[in-house]
Structure 1
């Protein structure tokens, strides 16, 4: 089997419109899973979150169905789909799916092998399980934000990406789902996955948390090499006002950097706390003499652990990323051609032609119901009733 089709034949019902759940189904789809995005019938739910056409890669290679899960018939239709699914992903507040009658126990009664992945901010249980939250809140709770760099007023700087949603939530959910699918191959049993984004953020902080638990230290900005204690690990301004990242952690890379910058006098003082300001001042002065790209071209190939700080616009045009084919072509039915992030996960491969991105109003509800045995008359009645669209 081609690695790009590692999850071929695995059917996923995704009830998450945005956030970690949607990121998880994006990953599963990139590995070949057949994902159906489940949303509410617009006339019954009113205004709902509608991501722009480019978000989550435009839900490429996914199908879409709309159900009114608050109605008995809508719920029954969903359960008919769920009875033959491999995975369900949901991101409602804890307890909501049970009140709707589509929770794990309900689905398990018709499909004992289901992998039911519940993604939530703080988990299905615990004092904060009912709290509303977003990416910044989970990073704050885990200690991540406290260990980040500081703004001029001393407050933690905002992260440049939704790290918790992406890694702590979406990637955790996808990884747990794939592990559960492997386990099911051996046991035949499904399971309920309680994916807490806050837990995932806590795990991302394990290097510092384990240090605290073992030694009692209190990690924070400037605590160690990774949080700014030493000049060899930081960001510096160049002559053109752009920035260069320096991460010369190992002694050999630091010596290479010192040699390249004619700063050999600091080669043996990398971890000397008493000289850090002196070293930092020297680096600031040297990097201010040439442009970012000049320094990058000189130091990057010289084993110095240096890379330019690129804007998003620069990153998508970077020769290395272009070689790696991380940006691909897509085609929207109404908006025309545009570019988007490719399936970058190892083992997924690149497309041979542009991805088709459909308009968000297009649904596959009728075909999905036909596939599980509904006749045209029954489907039309459900549409007329307003429970599917």
Structure 2
């Protein structure tokens, strides 16, 4: 059995930009089939693993959807100039981090390449002070123009080529931790749920097309297919690092974040917080006044509406090749999901009908003893999430 660190490494090393998730999907299928009663694939390519409830409620059990997106940011070939490749982005890269990166060009044959730019020796003094725009960058695969054109076509996708690095104190860094770390948490949750009693059918979903889409088409369509009674989105959020104000960012290694705000159903938030408290799990609170800029934003709009919550893993250096997480946060996110899923009752499904959830939200606030209050993680209140996407820059 793979350890959590091995699974994170395996999924980080997989290559699958938005719209090109085939390799990642193959890994997801392999893992989900170990723990799910049934595995399905949507027409757009999202993967749904189902664990049926151990108890029956008439002919249909309430449905819990727990999801994370499997795609990563990437690049697309736009042209070939004397053997060098020009490109645009899928999702959003900070162009400051792109020069000198190793990449893989996924053409008729996968080619190793490097992102190059004019050397500083030939730049003017003014140009040396500025970030190099993406239009001035190119990819060198070490082939002449004719051979490149045999193997690469306009529209082929490109991903960063970076191995995971194990840092001190259970930290790891690598590409695509947004959102493969959350995806691993969902898979680990499914494993832990195998021998646990739960009254709801659980649908664990790996969604496509989050990074490139303003309407989160993978999550929107899979949620429509499932029509859950309640849904949870797992994603990453900006963690404290130099340059971020401390009060606006959670800390790595202090547990997953439970989001609260206009986009988060109050019943779901209270149930998540109660589950974390009762399981004595370290956790943090993030606050949003509007769009969380995650799949949760549109999952809640499916059908007549889906009560939706958001759990986040703190991550440093988002949308770079060295996205850094703490493995304990991944493990604790999985355990939070297990505690939440097993805490759901058939009465909870009834409480989500009409206005009963308002009273339930107020009555379910957990009582915290003195010792637990001292251990309780500090809430981190942030302004609007600034997860980078090209449409917002």
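Given 83, 49, 43 as the derived value for Cα extents along the principal axes in Å, which of the supplied structures 1, 2 does it correspond to? Kindly include the intermediate steps, with their values, before the conclusion.
Working: 1: 83, 49, 43; 2: 68, 43, 39.
Clearly, the read-out refers to 1.
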When log10 I(q)/I(0) by the Debye sum over Cα atoms at q = 0.11, 0.21, 0.22 Å⁻¹, for residues 130-265 alone is computed for each of 1, 2, which one produces -0.68, -1.50, -1.54? 2
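Who wins on distance in nm of label points 7 Å out along Cα→Cβ at positions 34 and 290 among 1, 2, i.e. which is largest? Could you put the intermediate results ahead of the total?
Values: 1: 5.7; 2: 4.3.
Going through 1, 2 one by one, distance in nm of label points 7 Å out along Cα→Cβ at positions 34 and 290 peaks for structure 1.
Of the structures 1, 2, report the one carrying the highest value of relative contact order in percent (Cα under 8 Å, 6 or more apart). Numbers along the way, then the final one.
Numbers: 1: 18; 2: 22.
The maximum falls on structure 2.
Only the coordinates and a few stated rules stand behind these numbers; no lab work does. Just so it is clear, the model here is predicted, and its values are computed rather than measured. Cβ atoms are built from the backbone, for glycine too; each structure is taken alone.
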